[in-house]
Structure formats: structure tokens, C-alpha cells
Structure I
Amino acid sequence: MFDKPNLNLETAAVTAERLLSNLEQVVLGKRQELRLALMTLMCKGHLLIEDVPGVGKTTLAKSIAKSVGCTFRRIQFTPDLLPTDITGASIFNQSTNEFEFRPGPIVSQIVLADEINRASPKTQAALLESMEERQLTVDGITYPMPKPFMVMATQNPIEYEGTFPLPETELDRFMLRLHLGYPSFDDEIAVLESQRYFHPIDDLAQVVTHAELMQVQDAVQEVQVEYSIREYIVRIVESTRRHPNLYLGASPRGSLTLFRLAQARALLEGREFAIPDDVKAVAEPALAHRLILSSSARIQGSTAAGAVAEILEEVAVPGAIPG
């Protein structure tokens, strides 16, 4: 599988493939989308799933948690949700005469933030520190987040009434935005059969331990990314800042995201080095949600994904022979 023997990377690749196969038992016909979700987990990132109801967003989050034996909490975001409903609060204990911290649902390994755009901006902001710094500060005391830690947020792209669009600072903290989409005709028939008597997630087994998952996350960082690929990544991100249809391009966090996801994809492909195809494969889901279209581009019906596609066509690929 690897050109040179590297037991650490090879073991990590086998572990990742085992996890992917386990997820496919529940989420049918979505191998590419599952690979992207798995790469996000491998990179210690957070995932935003934007899709219509009923396509398996919650099931995917639960399946990942069960497959790696992680603690799982679901937060239903509503307009009346308060920041302390997420982070927790210090409660006075009369028996000890002291305040005790009661952690909220965010203090879990896999957290599903369901319909995140239904909560107020103040409540949405309660996630920022934990997502970026892997810690939580309540009443001046900082608590570390558990390991591994991943936030999977969902939002409905169709129904906007009563919602609060995620600010750019929060969107930028999601490593990748994913669209599951409707299943194919044959896959939907398979879904009906698989849930004839019970939901397959009920029998889903843990196939990876916490230690194995963290070994995979460490192995991703060992994948080689030579200078020409790093330069290619920066050229792509830099081009988003100059594209005529974009009011705001990607930040350096976008470059770091492309870099890390390219490493994860190379590992899944059985390579210990990244290639331009790894970068191109993850560019749209990694960058599009970070970009803001100009007013004229929105009027013309342009999209951020379209801008990324144009940039990938324009930026020279390392090692390619000029046409």
C-alpha cells in the first residue's frame, strides 16, 4: 500500500479504513461524503453539515461516536437557548458552601449542534472558544475539553425563517462543510430494507478505540507535503482574495485546512505524501463556506463553489506540463 514501509502510517490507514467501512453499514451510498467526514475527524477538525431534513445528518454523528466509543451529546439549538445551556454554569452547593461547576453538553467528545443557526448569535458564540482553543472558560476558570473532541453542526439551507446566519468567525472554525444529499434510487430501496425491523445504528459496534483514533490523528501529521504542494495551497487561497466575484476571501486558516486535509486524504489513499489531486479534491468543501460573494455576484446568481472551481482551473498545478 505504501511505497516505503512505514508501520505507523500503514497501521493508521488500516484503522481509518476500518472506521469508514463501519460507518457505511449505517449511512448507505455516501462513501465520498463519509470520507470527507472521516478526514475531518482525522484532522481534529469540526464539521458543518448543510442539508435538508431526513438525509442522515444526526445518524452520521451518532455513528461516528459509536464507532470510536466516544461520549455523545446532542444540543437542539432554539431561539431561547442560552450560552450557559451549552457551556454549563457554576452552582452554589450549600453542603460544601462552595460553587461547583456543572458542565454543559459541550463537554463531550462528539457534540451534535443540531440546527445551529436557530440560536441567537450570542448563544452561537458560546462554541467559539471550545472549537478553536479546545478549552472552556466559565467564571474565570478554564477547563480543558475531552480528547478527542469534535463539533458536528447541522443547518437547513432551505428554511431561513427564524434563523440567525452563522457569522464568518464561526464558519471559519468549521474545517469542512458537507452536503449529504438525497440517496440514489437503489440506495433508498436499500435503506428501506436495512430498517425493516430496526435501525442499523442499534447494532453498530465500536471498531476503533480512543487510543487508535488519536494514533491516526498523529499519523496524519507525518504525511509529507513538499514545498511545491504547500505553494500550490497558498496560491489557491491567495486567489480567493483577488477573485472578482468575492468580497472576502479565505484566511490563513483556510490554507492550514487545505494542508491538513490533503495529508488526511493521502493517508486514506495509502500514500505517505500528498499530491495536487489531494488538494483539489478537498478545496471546495474546505473553502466555499469561508468565502463571501460580492453583491453583484449574488445578483448574477454566482456561487462560492463556482469561484473555487474557477480558481482551481486558473492556478497552475505543480508538475503539470503547460498546455
Structure II
Amino acid sequence: MRCYEFSAAISLDSLRLVEGADPVPGQHDILIRMRAAAFNFRDVAMVRGRYHIGVSPPLVPLSDGAGEVVQVGEAVTRFRIGDLVCPTYLPDWLHGPPRAEHLRRRLGGPTNGVVAELMCVHENEAIRAPRHLSATEAATLPVAAATTWRSLYRLASLRPGETLLIQGSGAISTSALQLAKAGGAHTIVVVRDDRNAVALQALGAHRVLISGNTPDWPRAVRDETNGGVDVAINVAGGNTLTDTVAATKPGGVVHLVGFAAGSTAELDLFEAIRHGTTFYTATAGSREDLESFVRAAEVHLLRPAIARVLPLSRIREGYACLEAGGLLGKIVLTLDF
């Protein structure tokens, strides 16, 4: 079996294609031939030494992937040979609220990730992919889809007719946009420039605001919504949080789901107090959250936004593209070993 791994250090200079023994499934395990893998911002943070969990080599990278079940253990009941499946990012978190023991193993760091010809996982550690999606599309789901579903419909319920503010155009932002549209919510997307404005409207955005052209965009949001949005998703952290709060109505909800602008979020506490803002932080989601997303995706025929599809040989280019930012959706690798 071949895989990519960080061999001597967590850096792109140390990323190597290596060969090892094929995994052998136990009685409750499934063997997956991986077909595609997708990047998350955490993957870039890791190689830059800015991730919040310590990781060490050797390590197979990336958390998101999809593949075909090619062998099942004798006691397996959840899957059959030929099923298209996604290993779950947090293998030990099946349902309910997160506990410490649920969050220790994370695919792609500190636990081996998905850039491998074969993966062997317990049947509880995977979900069936949406039936209408290809492996390339399904590979985008495990982190972003679970995070988005948990934020919008588990931690706090986004209701039909409410207005959701979304910042950015990455995987979580586009996933939130599609879910909100399917659920009957009004959506406002704020981005730095207009490169993805038309595509975001095609995905269902009712309004796209360009922050580069509208420096006081929170005021523009308040004016347009008669006082502010009901719910906001902040994917950036850093110095963006106060503006997010300022765009919400009194008693509004803000979900903190990313750190693209910095791992420390600056907040004007007076602004938060004046708004009576409720904050939620999602650490991805459980298997149950991801399966809930799958059901919604199948009902509404949701397809994830994909910015680029690259062959595996260009894996380093994938890291560089993600770090450059400004993408609409995910970067996906075809695992053509």
C-alpha cells in the first residue's frame, strides 16, 4: 500500500510517497480504497506550525476523504462491498455532546489521515456518502459538512425566514449557504472582493457584500435587515469578530468556526454586551451530525462547491492554493496512486 506521509517533520519538505504493508481488517472493520481527499485550513496551519494540537511525524496528512469499501469484516453490519463511504474526522465521536475522549483522535493529525491507497477503520468510524455524489464531491464533506450542520441545526436552530450572515467563500461558508437556502433562511455573504460574487449568488446568496468596497459593512447589513441578522457564521477569527457582532441584531447568535485571519479573536466586549450576543464554538461534529447532513443533502440534492481538482502528484500545489485563499469551496485531490 502506498501513502503520502510527513516523514521527518510536519513540513512540505518532508512530505514523501512511501510504501507499506496493506492493512488487514478485523471482524468489525471495513477496508476502503480511497479515491479522493480534500484540504481544510487546518492542514495549512499544521505545516506552518500554527495548529492548536501538537502533531508529530510520521503522519499521513489530510482529514477529508472518500473511497469504496473493498472488504468487510465478518461482523460488519453497517456497510457492504462497493459502498462509497467517508471516514469520519473524529472517529470516536458518534453522537451527543463532545467529551474529551471524543476529541483526541483526529484524522490528518494527530491520527493518520486519508492520503493513502487503503484505509482500514472500524465500521463505526465511517458514514455512507450521499448517493448522488461522486467520490470527488463526497471527499469534501467530513469536516465542513459536520461543522456546518452542528452549528446551524444542533447548537442553535436556524429557522425558516431568519437571516444568516456568512463570511467568506470556503467550504464551511458555501456549505452553510446551501443548507440555509434549503432550510428557507435569507442569506447575506460578505467577501473581500468580487471574484466569487456571481458564483455565490448562483449557490443561493440573496445578497453579496464586498467588504473592500464597503468598509462599514456591518452598518450596511444592519440597514438592510432592519437592525441586524439573526445568526452569523465567522470563519476567520482574528480581528473580524467585532464586525460580525456589530452586524447581528440584539440577542443574535454568532458561530465561531474558523481561524483563517488568526487564532486569537479580538472582541469589543462593549459591542457584545450591547447586542446581548450568544456565542457558540463548534469543534467539527459527530458522526450523527454528518449523517444528518447526508440526509439533507440527498433530499435537496446539494452538491458541494469545488474550487479545483488536482492529481495527487500536485499535492504541494494544493497546500499553496489553499494558503493563498479566495477560493470558492474545496480543493480536492484525486488519489491516483
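A short reminder: the numbers here are calculations on the coordinates, not readings from a lab. Keep in mind that this is a model prediction, so the values were computed, not measured. Cβ atoms are built from the backbone, for glycine too; each structure is taken alone.
If distance in nm of label points 7 Å out along Cα→Cβ at positions 19 and 219 computes to 6.6, which of I, II did it come from? Traced to structure II. Which of I, II yields 3.3 for distance in nm of label points 7 Å out along Cα→Cβ at positions 59 and 107, as computed? Only structure I yields this read-out.
Looking at FRET efficiency 1/(1 + (r/R0)^6) of positions 171 and 195 (r between Cβ atoms, R0 = 35 Å, to 0.05) over structures I, II, structure II comes out largest. In terms of relative contact order in percent (Cα under 8 Å, 6 or more apart), the structure with the greatest value among I, II is I. If you line up I, II by distance in nm of label points 7 Å out along Cα→Cβ at positions 211 and 299, the top spot, with the largest value, goes to I. Using distance in nm of label points 7 Å out along Cα→Cβ at positions 11 and 147 for the comparison, can you identify which of I, II gives the largest number? Ranking I, II on distance in nm of label points 7 Å out along Cα→Cβ at positions 11 and 147, first place is II. Here helix-only ellipticity at 222 nm (-39500 (n - 2.57) for each DSSP H run of 4 or more, over all residues; to 500) has been calculated and equals -7000, so which of I, II was it run on? Derived from II, not from the others.
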